[in-house]
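Student: Pasting the structures in now, so scroll down.
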Structure P
Amino acid sequence: MKKVQIITDSCSDLTPELMERYDIDYAQMNTVFEGKTSPADLSWTPDEVHAMYNLMRDGNRVTTTQVPVEEFNRIFRKYLDKGSDIVYIGCSLKQSGSVNTASVLAKELMKEYPGAVIRCVDSKHASMGEGLLAIDAAQFATEGVTADEVADYAQQRLKYLHQVVTVHSLDCLKRAGRVKASSAFFGNLFGVKPILVTDADGEQTAVKKAKGRLGSFKEAIAMLKEELVDPEQQTLYFAHSDCDPKEVETFLSMVRAEIPCKDIYTGYIGPIIGASIGPDAVALFGYGKEITFRVADKQ
């Protein structure tokens, strides 16, 4: 049986430690600031994290690119040359066109490498939701299954993967086109904090609002708790965009008090998602009931 290599992208927010543990690689996107393009490196240091988010706190805008075709070509060939098949778990197509770019290239490379299989999966998620799906796919790939079986497994699992995110305002997301404009009023009420989820199509939308920062923490945790199934058997994944360490600990303490999960893995919201969501956001991910809510059905 051929090895199945899992590849994700910079939106996954996986740490180098997680990628090494689960044998996952990633294709790099880019950030752009003042005309300078830089790779969105997930091995960034805490100092680099602070520097980027402080730029945004000062009113600067950082923009992003999808994965360049040259980067996909490099990383896909790296593993095809080793005789591996590939499953690429990409950022939601509602937020990035990278899965489409990868799919077009994959068709060409499979002609060049007869017998090779490259499957490109729209994760319907971003940040550690995308990363968590890649981890699950990587674990399943060790069971002696094919690339097609891994991709099909991931496409089923993503239907049950929930996120809750709370931000200070929707301004950054609205400017980046990452959230429905009809939801923008959530961020314009003094002291009101929006809470976002991802729908069944991978669309980011604000669905609730809470008064104050602690109120938004409480509401976000309650929303995820309501959706989770068998949390005691899960590691939840938590990511934040350079929040104060005391605030991070407060949020984690609230999660532990409300949700009897096995563990909580903590990391940063990376440079690509961070450029869109802005500083001081928190996000929590876990598996639960099937997601059936669609933004399109509410319009």
Structure Q
Amino acid sequence: MRRTALLLVAGLALSGCVVDASVTQAPPAPAAAGGVPGGMQYLYGSGEAAALSVQAYNALVDQVRTRMAKDDPKGPHPRNSVVLTSDSTLSVPRFQPCGDKPAAAVFDVDETLLLNLGYESDDAQRSGGWDSARWDRWEKTGAMKVAAVPGAIDAVRALRALGVTVVFNTNRAAANAAETEAALNFAGLGPAKHGETLFLKGDVDGKSAKDGRRGAIAQRWCVVAMGGDQLGDFTDLFAGLTPPERRAGAASPVIGSMWGRGWFVLPNPVYGTGLGSTYDQTFPPATRWTDPQEKH
């Protein structure tokens, strides 16, 4: 999703990049060994994170290839997008009809397709809260300090070879559209064109939430896959829920069936709504254990 950084959700401080105005901000988490926060070490430095990302992109391309091979717009069965309708709920999700629209795959940008190595390397050396002006300067000047997420370039190329349009849906600023296009091109993921295959914060409905843009995209294309690193990259229905509610909703029967079958999530332990649970929410009392040797 867009750069939702340095969140304090339900009392837990996080580190990372762009925030909603309604979200409380806090200093970054302490650095791990080597002077780099553990989440950054994992996402930007580990083979495990690279493997997870490649795995997600391999699965996405395989799923799309299978669908494209058997998808017939004139067949007897209705074709559905993987984008939810505006009247959906988490308990009763419904999907946009496709008709004979051409196929597209929709991706978040930051930490889904692009690794913001330049910004995060600077952020790892700082303390203090989120600075929106500094992020804006990054968008304007950091286009050649990024790298593609492992697996992303091959996936984008494979999708285009299948005749699937790659669409970018990000909460980067519309004022910096040219710079975002340049960053995607530099990383080998372009072309991207604002208003055509690049949708930015405020486009369509003036909101930072993404459902309006997803709906507009689904009006033009049959969206056969979506990729992101936050639940908001798939639906805004998770917004405002507590971490336990988000977790239950993500694993609910229909929503849970979408992971790996149209919705593909990438790892991000650095920032965002996935890191907001409190101690009690993370470790329910009934599951806790105390070392018998330490009991008094």
Structure R
Amino acid sequence: MGAYLTQLAILGVLLGGLYALAAFGLSIIFGVSRVLNVAHGDLLLLGALLSYALFYGLGMHPFLIMLAIIPIFLLVGFAFERFLIRPISNRSPHELLIASILLTLGVSMAVSDLSAWLGGASAKGIAYSLPSISIGSLVFPSIRLLIMALILAMTLVLSYYLKSSYVGRAMRAITQDREGAMIVGVNIPRVSMITFGIGAATAAVAGSFYIILFPTNPYLGIPLTVKYLAIIVLGGLGSLSGALLGGIILGLAEQFSGFYFGGIWQQPVAFILLILILLIRPQGIFGRSIT
């Protein structure tokens, strides 16, 4: 039993890292733009579907696909902010939040229906695996370990970029004091556009990993967005380390709730965690730092 529980913990940590990569993009977008992007899970879906097309259409290696996806979805994020979000950005904070939810919900529904129409509603996955590593009674899935290593590497690179670059400092300034950042000359529309690009790219890369590990269907977007919301509330708005820890907590909670209470509890556990953290510590584990 002990070995099996250890195995569940390993799988939970690996799953949580995957969740965290996409969740951080949603977190910084909300912190910088005051926009709740309900379609963020659909960016993961689009990244997964593009990975599927590149793998089976062009025969690209799954981990090279990631390099191709990053610049594509940077541009997707730029366009998303410029043509969909910026026209509503001059509203009051309350109106902007409501408008962004309704607008991105419409985008999410459109992406889901278009994906189902183009590729069918059946689940899709990339058939790629590596030999597992066995140590005693423990089995470590090599593909998940490799994905986790890549996620950690991306987390370190992104964290360094946000700490040392002008864009990262501007994001932090906007999140902490939007009016003050505007007074000292921060170009908020440009930083917002870059933020959406980073958020879209990280979500799409998470999608390229996700479709290797799990079957993907066109209606995955909204349920994933709910999980990301739980993660960023757990970790604190704009916190990269908080998103990673929040993702791991959710991944562990899903694995162990499924083991003890049945697979039906794996989906609502995100809602339960969201409610508990809002009641106990609304600011999250790491508060509001951007890094």
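Student: For the read-out helix-only ellipticity at 222 nm (-39500 (n - 2.57) for each DSSP H run of 4 or more, over all residues; to 500), a value of -9500 was computed from one structure; give its label from P, Q, R. Numbers along the way, then the final one.
Tutor: Numbers: P: -11500; Q: -9500; R: -25000.
The value was obtained from structure Q.
Student: Okay, next question. For distance in nm of label points 7 Å out along Cα→Cβ at positions 127 and 167, which of P, Q, R scores largest?
Tutor: Details: P: 0.9; Q: 4.5; R: 3.9.
Greatest value across P, Q, R: structure Q.
Student: Once relative contact order in percent (Cα under 8 Å, 6 or more apart) is calculated for every structure in P, Q, R, which label goes with the largest value? Please report the intermediate quantities before stating the final value.
Tutor: On the way: P: 22; Q: 28; R: 38.
Structure R gives the largest value of relative contact order in percent (Cα under 8 Å, 6 or more apart) among P, Q, R.
Student: Which of the displayed structures (P, Q, R) returns the greatest value of distance in nm of label points 7 Å out along Cα→Cβ at positions 39 and 87 on calculation? Kindly include the intermediate steps, with their values, before the conclusion.
Tutor: Values: P: 2.6; Q: 3.8; R: 1.2.
For this comparison of distance in nm of label points 7 Å out along Cα→Cβ at positions 39 and 87, the top structure is Q.
Throughout, read-outs are computed from the coordinates displayed, never taken from laboratory work. Given the structure is predicted, the values throughout are model-derived calculations rather than measurements. Cβ atoms are built from the backbone, for glycine too; each structure is taken alone.
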